[in-house]
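S.K.: Structures for review follow.
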Structure P
Amino acid sequence: MDSKFYSGTDEKGQSKDVIAKTGYSFANEHESGTGKFVVVSREPGVKWVLKRFPDYWEKPGKGNVDEILLTPIKENATRVSALLSGDVDFISPVPPQDYERIRGNPDFKLLTMASSRIITFQMNQKKKPELTNLKVRQAIIAAVDNAGIVEKIMDKTTTPSQQNSPKGFAGYAEGLQPRFNMEKAKALMKEAGYENGFSLTMISTNDRYTNDEKIAQAVAGMLSKINIKVDLKTMPKSQYCDQFEAQAGDMQIIGWHPDTEDSGNYGEYLLMCKNKEKGYGQ
C-alpha cells in the first residue's frame, strides 16, 4: 500500500489509514495498489470489470489477458451451468457435488488444493448461562458428527477436525480425532442437569463458506438429539459481519484462515479472550 496516499486525514476528518472491518473508511472508497489490472467499473452483485494496467512495473507482454469480467453467480447449479455452456471461462468455488462431473469432461480442467481454513462454531458463555457448564460444552462437541458432515455434505472433499490448528501448523496435535459419541453426549447432558435440554439461538452465513447453511442446519439437527432446541437464522455475509460482531447468536459460525499462514493467528483470533484494545478474541 502507498504510505503517502494513506497519510493524513480525509474530507471527513478521519485518518486515512483507519482499518474498519465494517462501515466507512477512506480505503473503502479510494483504491491504491500496484497490480497488473485497474478497476474500470463495479456494480455490486452484477459485475466487476478490470483492464490491464499499461504502466505496470513488470516487463510488457507477459500474460495474455487484457480484460477480466467477474460476474457473481450465487447459485451453485447456475454457476456450473454457465461454465459448461461456455458463458464463462472459469468459476470459483466449484460445488463439491460437481467435482466428478467437471473432472470427467475433457473440455475442462479442475484445479483443487488443500485449504488451511477451519470452520468452527463459537459458543457464547456470557450470553447463554448453560454454556458455562463444561459438561454441556463437551456434550455439544460429542453430539456433532464432523466426519458425517464431511462425508454427506462436503462429499469427502474436506477433512474432519477436532482442533483449531491444521496439520503442518505449530500447535497441531497428532492423534486428536473428532469425539462424536451420541450416547456419551446424552450422558453428559444428564450429568450436567440438562437431560431435558434447553433452547439457544444460532446464526450462520448462507453464502460465505462452501455449504455453510447446510452445515449449520446439520449441526442444529444433531443438537436436537440431545434436547437442545436451536433457533437457527442464516443470512448473507454482507449482513452477517455486523451480527457476528454484536454477538447476536448464542452459537455463531466462523471460518478462519490466516492470510499470513501464521500458526499463532488461529489462537490470537479464535481462542484468546476478547480484547478490543489489542484486537484479540475476534
Structure Q
Amino acid sequence: MTAPTPTLIEGFSTLASDYDAVLCDVWGVVHNGVAATAPAGEALTRFREGGGTVVLISNAPRPGTGVIRSLDQLGVVCSAYDGIVTSGDLTRSYVADARRRTVFHIGPERDIGIFEGLDVAFGPVDVADYVICTGLVDDDRETPENYRTVLGLMRERGLFMICANPDLVVERGNRLVYCAGAIAGLYEDLGGEVMYTGKPHQPIYREALAKVAGLRGRAPRLGRVLAIGDSVRTDLKGADDFGIDCLFVTGGIHAEELGGRHEPDLTVLARIFAEAGSSPRAVIRQLAW
C-alpha cells in the first residue's frame, strides 16, 4: 500500500468543527510523563467549550481515577476532558469476574492499585492460574529480555496472560522506556496466549464510546468521532480498525525517526503509514488549537 504525503496542520481548530467527540491519548499527547503539554490542554478545552466531548483513552495499567490524580500532579488542566477510560479499568473487570483465582503479577509496586478493592489472591508463577502484566518491575534498567526465563516457566504451565498496557514503549521526558506490551510480545513469540485490554484493541474503544454516549445523551456517529494519538501501532491502528478518523501527533514516540519534534520528515512518515496500512486524517507536530 502506498500512502499519500500526510496533511500537516498547524492547529486542531481547522478540523474541530467536523467532530462531536474526541478520544484522546494521554501519554505523549497531553503530557510526556514529566510535565503537562499546555497547548494540548488548551486545544481540548476549546473543543469542549465549542460543544465537543473529550474522553481520554489510555493504556495506563491503572484505574482511571488514579490516572486523573497523576494528571493533576503533572499540571494537566481538568477543563481538557470530560472523562477517562484506561486499560487498567478493563483489566479490573476481568479480575473481578475471575474472583478468587490466583494471579501472578508482573509489574512495579506502583501498579498494585489496579487490584484495589478486588477479591484477588496473589501467588508465584508455579501456583498461579493466570498472569497480569502491568509493566517492567524496574523500567529504568530492565528490558523484556530480563523476563525470558519467567516467561518460559509461564509457557511451560500454559498460563494465560492479560496485558494491562499494550504499549511497547512510552516517552518519559526525552527518552523511551519499555512497557508491558513489550513483555507480552515476547511471551507471544514463545507461544504464550495474551489478551490485551487497551489500544489498539476494540474493547477499550467501545467502552470509551459508551462513556461519550452517557455524557452526550446519545452516541455520536462514528464519522463524527476523532482519535488523537502519537503511536502508529496503538492510536492510528486502533482508530482505523474501529472505523474512526485519527489526528496523528508527530512529536511523540516516533519523533526521532521522523527527524525531530519540530520538522517531521513527511516522506518518512508516509512510508511508515504505508507499512502500517493506515493513514490518519491529518498530522500535527504537537496538539494545539
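S.K.: So if we calculate distance in nm of label points 7 Å out along Cα→Cβ at positions 139 and 163 for every structure here (P, Q), which label has the highest result?
M.R.: Once distance in nm of label points 7 Å out along Cα→Cβ at positions 139 and 163 is tallied for P, Q, the winner is P.
S.K.: To test your reading of the models, identify which of P, Q gives -6500 for helix-only ellipticity at 222 nm (-39500 (n - 2.57) for each DSSP H run of 4 or more, over all residues; to 500) when calculated.
M.R.: P
S.K.: State the single structure among P, Q that was used to calculate mean count of other Cβ atoms within 10 Å over residues 11-18, giving 15.4.
M.R.: The correct label is Q.
S.K.: To continue, here is another question. Suppose you compute P(r) over Cα pairs in 10 Å bins from 0, in percent for every structure in P, Q: which one lands on 7, 29, 35, 21, 7, 0?
M.R.: Q
S.K.: Now, a different point. For which of the structures P, Q does the calculation of relative contact order in percent (Cα under 8 Å, 6 or more apart) return 24?
M.R.: Q
Rule-based calculations on the coordinates, nothing more; no lab input. Keep in mind it's a predicted model, so treat the numbers as computed, not measured. Cβ atoms are built from the backbone, for glycine too; each structure is taken alone.
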